[in-house]
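Scrolling down, you'll hit the structures one after another.
Every read-out reported here was derived from the displayed coordinates using simple, explicitly stated rules and does not represent laboratory data. A quick note: this is a predicted structure, and the numbers were derived from the prediction, not measured. Cβ atoms are built from the backbone, for glycine too; each structure is taken alone.
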Structure P
């Protein structure tokens with residue numbers, strides 16, 4: 001008897017992580033129903049798969065219930081919910097949009113998963129933990145946030161509300177879910193507004209990259225290929241149902257060292273530019289000093305571990321950009 005083809009929906013398929021996930025699943029023989037807010041012919045991230053016969057695209061907005069309902073006419077094995085608003089500047093400039101899209105939009109997706117009895121993979125964030133000083137963070141570590149008048153915490157709070165929603169539905173046996181929390185993912189096709197992508201982008205354009213507030217904050221930079229492997233495992237393994245997983249490289253790097261590494265690996269001699277976040281974002285801005293995961297749970301239940309160190313990952317990114325000049329276009 002012929003084995004049936006696996007089918008999935010990816011919300012946020014046009015994003016950095018979503019497009020990589022779609023590409024990987026298509027290469028594995030899946031049928032992928034992609035959903036995003038932009039027109040397919042306007043998405044550079046999807047140029048690589050747009051003509052694949054197993055890729056079916058729907059333009060829509062997760063805040064619109066009828067748009068979400070449309071894509072659920074396809075019976076699928078798993079829903080990957082990656083649609084979100086990301087970027088510190090967006091949290092600060094329009095926190096209401098962040099809250100509405102993550103909380104209300106996610107409820108639309110989750111409601112349809114409940115109705116169709118479909119397993120869901122929800123993409124959360126390392127921002128969940130806020131500014132908890134006790135690192136490395138396990139999935140059960142406390143959340144330590146500033147007061148609600150500080151807009152940057154709108155993202156963390158919104159993601160946590162969706163996590164609460166999923167746990168509540170799981171406990172009442174209405175849904176099967178898994179959640180992954182990302183730690184500083186980077187790689188090809190990422191919007192150049194994040195530390196690694198922005199630094200490489202600027203250096204290759206012979207521009208100065210930024211170092212914020214001295215650059216002594218630590219992060220665990222996780223390469224996209226490793227993250228995609230973790231997402232797929234979390235969405236498909238039976239042992240992952242009802243669980244949250246940190247997906248992060250476990251060796252921290254100082255931000256300033258990563259920026260300098262981007263310069264070194266690009267074979268450039270450029271001096272970084274110092275940025276004061278209080279001047280840039282306002283006096284109420286709060287940053288997270290150390291963001292370090294404990295990813296032992298993912299190793300134990302999923303057999304997953306981030307393998308790509310920053311030097312290898314940044315080299316791969318630089319090589320990819322050298323083959324894709326459009327990335328450097330303003």
Structure Q
């Protein structure tokens with residue numbers, strides 16, 4: 001039995017692995033449930049875990065720099081549409097995405113996956129390029145955050161917030177014009193205030209985006225230490241299969257009427273509405289079901305100066321996970 005530590009967040013789609021309902025054959029898995037920011041830092045800086053959830057942007061940056069000590073599996077525990085995560089100062093003259101040109105926009109880390117997707121969408125849909133904006137990096141709520149994979153993209157102005165200020169504070173005070181963030185800033189209030197969303201109806205914008213593109217943006221992947229896969233090639237597909245089984249259990253729960261798995265009264269109706277828009281398998285794992293999404297993301301990484309050359313999707317994942325057996 002191979003003992004492995006896995007660090008990941010708390011999700012319905014991974015819960016069966018954490019609580020033991022799903023077991024990866026031949027692996028004694030210790031599931032450490034931590035905040036993703038902590039996981040990414042500890043894995044990138046110190047390789048503390050045998051496997052972990054990991055930023056897709058951070059992973060592609062590392063591979064673009066030639067680092068292959070961590071190998072991703074086509075498992076995607078976190079996905080999110082990001083049009084709803086662009087915030088602006090209410091007193092600014094920003095009324096539409098095109099108004100972001102020439103503005104100072106905060107972002108916790110330039111290379112963070114949420115920001116890559118937001119910039120790519122701004123470029124593809126509204127003609128606003130990364131180089132059209134001055135980017136200010138810093139902690140969303142706590143000053144002094146540093147990128148776990150620092151980036152210095154050519155032709156793009158990227159700096160840092162003052163050491164004593166958070167991006168949420170700076171946006172509220174108008175010291176930056178806008179903010180792209182994975183987490184909602186504490187200074188945003190749905191009832192109004194100094195901070196508002198760029199899009200007045202962001203969730204309608206996100207649904208329209210999916211209808212047009214078929215893309216449900218991937219945020220995080222799963223990485224395993226290369227030496228473990230070198231010594232045990234079977235681990236890649238075994239983990240992929242276990243994560244897929246856990247996800248399938250969670251997806252089935254969404255339409256169960258005996259008891260709600262989540263504290264949302266209209267969960268079942270929402271699940272069916274989601275399937276009508278996105279299909280029954282609306283949270284796919286694997287390469288082929290995600291090829292267009294992954295290729296779009298890698299294109300964005302290159303366009304935004306985060307990797308020196310385009311990369312093939314096949315180069316990012318082990319051969320054993322690129323096709324599966326059939327019975």
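Given a value of 17 for relative contact order in percent (Cα under 8 Å, 6 or more apart), point me to the structure among P, Q it was derived from.
On the way: P: 17; Q: 25.
That value comes from structure P.
Given a value of 3, 14, 26, 28, 19, 8, 1, 0 for P(r) over Cα pairs in 5 Å bins from 0, in percent, for residues 84-179 alone, calculated from one of P, Q, which structure does it belong to? Derived from Q, not from the others. Given that FRET efficiency 1/(1 + (r/R0)^6) of positions 268 and 300 (r between Cβ atoms, R0 = 35 Å, to 0.05), derived from a single structure, equals 0.50, which label among P, Q identifies that structure? Answer for the origin of the read-out: Q.
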